[in-house]
Structure I
Amino acid sequence: MLQVDEVFFEERPDPLITVAQGLAKGERGELAVQAMTEVGVDVILPWAAARSIVQWRGDRGVKAHAKWVSTAREAAKQARRAWVPDVPAQVTTKALAARVGETPCLVLHEEATESLSSVKLPESGGLLLVVGPEGGVTPEELDAFVAAGATPVRLGREVLRTSTAGVAAISALSVRLGRW
């Protein structure tokens, strides 16, 4: 016999953290999804960046997207998260730039002069974080994001791989937003 002693509902975190993750070669994409899920990302947008070597097209794209969805679900279970991150279909740079005007956006970039630790953050709503693929964000992509209202930020002096940059940024943001 099963007895339920307590039922509760956990609200989604506010602000929601969405990461546009540049498609990466090999297992780096899945590694990024797994680790970002474990540290608290809310939405992961697969981004077909200009420097993404991997292309999600046809059956390969369907399988790759399904792998990211599965990886997020399994990592959420392992981390005992109440919410599994959403993993919508991949976005283009143009579609991603259009989202920038809808929510505050930070673009991780090694040449940024503003630090992630000092940039103003929203108190509620959402926050979009752009993480480039191996090779980084192109000058043209950065210009498009900045023109749409994004703020380029840096994590530190070191340049991290695409599979770890998002994790480090979400960790710092989680502390600053009071999630941790």
Structure II
Amino acid sequence: MSAAKGGIIRRTSGDYMGMLATVINAVAMQEALEHMGLDVRVQSAVEIKEVCETYIHRKAIRHLEKGRIVIFAAGTGNPFFTTDTAATLRAIEIGADLIVKATKVDGIYDKDPHKFEDAQKIDVMGYNEALIGNIEVMDDTAISLAKDNKLPIVVCNMFKKDNLLHVIKDQQGVFSMVK
């Protein structure tokens, strides 16, 4: 049982700790990408000015216009909102073409492929199907936001080498889509 579920830590405190963890991960990703020679900025929904920039929509757009990679951290800065919802919100705000949900499986399945050998991969699923079928690709708020803004969701395996490159090049078979 987790500390949050056991009542030791309030949900809001647990959510804030999770947001801070995403800042740590974003800074680590920034370091790795900069080591590769890329120009990267981290923007956080929670102000930590000694570590990264505070999220400002116009500044994020300007970084993107200059060809920089922008990593968004700390969700929306509010408890009770998942990182999926925050990622979808930021994608919509910056006018992204799609959102990539990098996870531990190579797409959308009718049931957990790690638990069920007969799990069937679904290549394309509609937003309504994902919501009604309670497919746990992303939370319902994130899927609804994507639906309302016609933002496709690509689901791929983050542990498979070069998978994100395959997604960018639109090589079918390595991912599934909700659209």
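Where does the value 33, 20, 19 come from, among I, II, when Cα extents along the principal axes in Å, for residues 70-109 alone is the thing being computed? Mind showing how you got there, number by number?
Working: I: 33, 20, 19; II: 30, 24, 15.
So the calculation was done on I.
Given a value of 13.8 for mean count of other Cβ atoms within 10 Å over residues 78-85, point me to the structure among I, II it was derived from.
Answer for the origin of the read-out: I.
Taking relative contact order in percent (Cα under 8 Å, 6 or more apart) as the quantity of interest, name the structure among I, II where it is greatest. Kindly include the intermediate steps, with their values, before the conclusion.
Working: I: 31; II: 18.
Greatest value across I, II: structure I.
Between I, II, which one scores greatest on mean projected area of the Cα convex hull in nm², for residues 38-125 alone?
II
Compare mean count of other Cβ atoms within 10 Å over residues 30-37 across structures I, II and report the one with the greatest value.
Answer by largest value of mean count of other Cβ atoms within 10 Å over residues 30-37: I.
Throughout, read-outs are computed from the coordinates displayed, never taken from laboratory work. Please read all numbers here as calculations on a predicted model, not as lab measurements. Cβ atoms are built from the backbone, for glycine too; each structure is taken alone.
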